[in-house]
Each structure stands twice: as C-alpha cells, then as structure tokens.
Structure I
Amino acid sequence: MSHNVKTLGVLGAGQMGGGIAQVAAMAGLSVKVFDSFPGSIERCKGVHAKSLGKLVEKGKISKDAADAAVGRIGFVDKLENLAGCDWVVEAVVEDVKVKKDLLGKLAAMYPDEGVVLATNTSSISITELATAAGKTAGRVVGMHFFNPVPLMQLVEVIPGLQTSAGVVERTMALATAMGKTPLRANDRAGFISNRVLMPMINEAFYAWMEGVAEPEAIDGIMKLGCNFPMGPLRLADFIGLDTCVHIMNVLAEGLNNDRYRACPLLKQLVIAGRLGDKSGRGVFEYPVK
C-alpha cells in the first residue's frame, strides 16, 4: 500500500513537531510547519540547523542532502496557511481539549477524507480525539513518534474505534517511507510504550521512597542488570516529572485502576517544582551550563 503523500503538514514547531518535520523532509517530502507562538519557528529552524549539522559531521548524510532537507521545510504562523497538504500530523501540547479543537478546525479546512489527520499523542484516546472530525472520524489515527525523533526508530500506530483499515495501512507505509519502524497498538490508555514504561518508572520512585535503594543504585542496577541505556529515574527527569504524573493519571482514569496512580514521592517532587532537566533539578541535579 502506498502512502501517496507529497506535502506533510505539522502542527507545532516544538521538540516533537520539529523532529517530525525534519525526518519527513529528509525522506523527500515537502513540509509545512504551523506554530502560532512567537519565537517557536525561529527556535525550530535553529534546532534543524544544529541537528542536520551533526548528521553531516558524523558522515550520516551529505551537506547537499542536509541543505535540500532544510529547503523542503516551510513555516506558517496562521492555521489557514496550512492548506494544501496531503497529510497532517498534530504535535501540540498533550491536552485533550486543545487537540480536539485543532482537529475539528483541520477537519473543516480539509473536507476531502483522503487527507489523513494524525495525532502524535502519547496517551490520549484516539477514539475520543477522532470525534472532533465528525463524519470523517475514520481518517483520524495515532502516529506516535518518540523523542528525539531523528534518532528514535519507532512509530506507534494506533487506530481509534472509527479509524478505517486503509488509513492504518497508509500510516504504516508513510512511517516506513520516513525511515521508521511502525508497530501497531490498539487504543487503550497509554497504548504500549507508556503503559509498560510509566508503571516501571513509578515503581522506581516507590523503591526510592521505601528506602530499598538510593536513586544512583536503582538506576545503576537497571542499567547494568537489565541493559537499559538510561536508568528509570534519570529517564523520568528527562521526560519531566510533571509529565510522568500526568501520564500516570491518564492511565489510572483510562483503565479504571488505581494501581496506575503516581507515587506520593513523585507527586511531592512536582509540587516542590523539581521537574527534572527542564527545571535544573528533579531526582538528580543538573548544573546550569
């Protein structure tokens, strides 16, 4: 099955949206990125220059290929200027209201059901998000990329209850054309990655809270004993402790099970403003460079 996509629209020029745009452009697609926040677009251009520059340095791609990729990416700061795409991926804040509002606007902007509306959500119900597209809910699909997008191989493909089989096939084909490995999961809270990863991270916080071991030992044991590239507590800091709490809440509500509630110590760190890398301190401290 061919993906038949020439122009990809991306909503959000942040870490995820910018990464998706870069990978699509490197795969030869024309890309339009929408972001309305002042400064986001310039920041995204800077990230692309740095990321592609590193790939050139390492000999992964040629300078010409990097320049060509940059040339395929255009930016717009008004949603209506995103017209003319064959496929749209939203990568905005992980908030159901914001995502549904945007998907509703996109469905109206693109009455042609052939234009797929994909969401990069990591935990929100695709079935619920698809309702925003009304009668064309069958073209809404989960296309969950991983951070950092240019380096991570996986795309989790998640159909909602309404998503058509053809859209799922086309999503798998597009992800493959973008150099990724698509794997399918069904629409349950957290899908697979977060459903398995987040309770493990949460358990690491319980082990610390209960005095089983200190954070350095917990992470060291998981790295050396389970061959993880990064310990679960270090990974939590990288993800953001507030994001971890949010995803645990989504799991608990979506699966009707309190075993997914965030560890009290994890919640306490968030209340104290210790959010991880982004705040300079979470489980561990990160000196300002």
Structure II
Amino acid sequence: MGLKIQFLDGGLANQTFQYIFYRWLQLERPDDDVFMDDSYFALNTVHNGYELERVFGVKPRMISDCFEPDVWEQILDEKRNGKSIPQLFLDMNEEMSMVSETGNHVEFNPFNGHVLRAKAVNTYYPELAGFNGNWYYHGYWINKGYFLKYKDILSKELQFPMITDFKNKKYEDKILSTNSCSVHIRRGDFVDLNWSLPPEAFKQAIKKVLEAASNVTFFVFSDDLNWCKEHDEELGLNLTSRVVYVEGNTGLDSFRDLQLMSMCKWYFVSTSSFDYLGYILNKNLEYTVTLALAPGREV
C-alpha cells in the first residue's frame, strides 16, 4: 500500500491530462490510495477554474476529502504561507518523495525532500507505476500512452455533454457531413511565450491536405479568429473556399471548440495541449497531419 498524489492545475486540457495520468496510476496500482491535489484551485482561479466535473462529469478522489473542513482550512493557510502539500506530509514525518516532470515544482510545490526529475516532458513513463511508497507527481504528462493503456475506460469517462444549442449543432452537422479537417491556431499566451507556430507551418499543411483531397473543408478554431482572418494568405486559408471559422465558443463554452475538433476526420496536431487533447479524444479520425510537436507527442 502507498499514497499517490497527482498535482492539479491549469486549464481544461491540462486538467484532463492530469486526470488521465491519475486514472492510469489508479488502474495500474489498485491497492494504493491515489488522489488529486486540489489545493491549487482552492486558492487560485486560472482560465475557467476547475472544469473536469462540469465538462466531463468525472469526480476524482481529491486530497481535500481526506480531511475535516477545519483541518483542510489550516492546510490551505499553510499553503498560503508557501508550504506545498508534499512538504506538509514530510513535515509531519510522513514518508514522501516527489517525481517532477518539469522544473516549475519549485514554484508550485516547493519541496526539500527527495525529488526525481523526469528526463523529458510529454513522454510516456510506464515505470512511474512501479514506485512503491508515498509519491507526489508534479507534471502534466501530456502523452497519449497513458490514455491508450486504458482507452476503453477513459473514452467512456471523458464524454462531452450533448450539443443542444443551434449554433454548435450547425457546426456539428457540417463537420460530420463533410470531409472535415480541424485547424487549431493557438495565439494568446503562446505568442507572449514565443510558442506559437509560424503561419508557414499551417500553409504547408493545408497544401499537403489539398494535394491529397481537394474536397476537404477546413474548420478553424482559435482564441484569435480575427488575426486568422487577417492573415489567411500567410496561413494558406485562401487556397480553398472550403473554410469555416468556428465562432462564439468563449468563456465557459470554450470546451465546445474542443468537442467539435474531436469530431473532425482530418486533424492538424500541434504543440497546444488543447489541440493534442482533441486529437486523442477524436473518434472519427481518419488522417493526421503533424505540424511541430513537443517531445513525446508522437502521432
């Protein structure tokens, strides 16, 4: 028996990949107590906040459920003062080690115990299920390997709510009735971080698709559709008249873009975790076009 805790933070896509890892670990180690650390969302709101239950209806075991409300509030006070959940366990003389996929555990989960660093991000590490004892997992684990191991189970758990509104129903009908291709163009913070893909990457991918099938309809999803329209020539979107800009899914409805992306027959796979999640949840997928992938995001 051992205690395993997975960090939880970020937007819907990151939360979902952390959930997939949590479920993978839970299914790999049925005799262990496996939880998600919900302390970050107890004190912070990022993007649309915690969304797993609202979007997918899943209810992971949270570490907060292990404590009475007054004790949990004391723990959060310690968190406000810079103590992480794994550090608090260590301070209580409980055995605890950490495996960190990224170096930012120093910021989010400072810990002076034993830390094992992963060699690379976005990589499938099946050996992580072999760790005995108490471990805290700090990472996003954005790799399809964790999903594919238990695909039948996870596909049933990660079901989107039925589309009922007129606008998205029209998009859904058109995606399912055409030779549809998902083109997700992430701007926003990716531009600030210099993570956004150059327009030429999309242009070359669109050319490649049109050479293979001229009747493809490209559905463009983006957090900056105006920019996409203004730069359609650079992106190669002017090479065909079959282009649909998917509009209106913002705020709490942002997940509808992800849902529609996961219905497309063709798929551009890129560095965005949102885009990558749509790819692995896609049940209609026939063709993929790889743009520029982070290490481990093989298709």
Requested in this report: Looking at relative contact order in percent (Cα under 8 Å, 6 or more apart), point out which structure of I, II has the largest value.
Outcome: II
Query raised in the report: From which structure (I, II) was semi-axes √(5λ) of the Cα gyration tensor in Å, for residues 89-240 alone calculated, if the value obtained is 41, 21, 16?
Result: II
Query raised in the report: Which structure, out of I, II, was helix-only ellipticity at 222 nm (-39500 (n - 2.57) for each DSSP H run of 4 or more, over all residues; to 500) derived from, given a value of -10500?
Result: II
Query raised in the report: Given a computed value of 20.5, 65 for Rg and Dmax of the Cα atoms in Å, which structure among I, II does it belong to?
Result: II
Query raised in the report: Given a computed value of 0.05 for FRET efficiency 1/(1 + (r/R0)^6) of positions 65 and 97 (r between Cβ atoms, R0 = 25 Å, to 0.05), which structure among I, II does it belong to?
Result: I
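Bear in mind these aren't lab numbers, they're just calculated from the coordinates by the rules spelled out. All values reported here derive from a predicted model rather than from experimental measurement. Cβ atoms are built from the backbone, for glycine too; each structure is taken alone.
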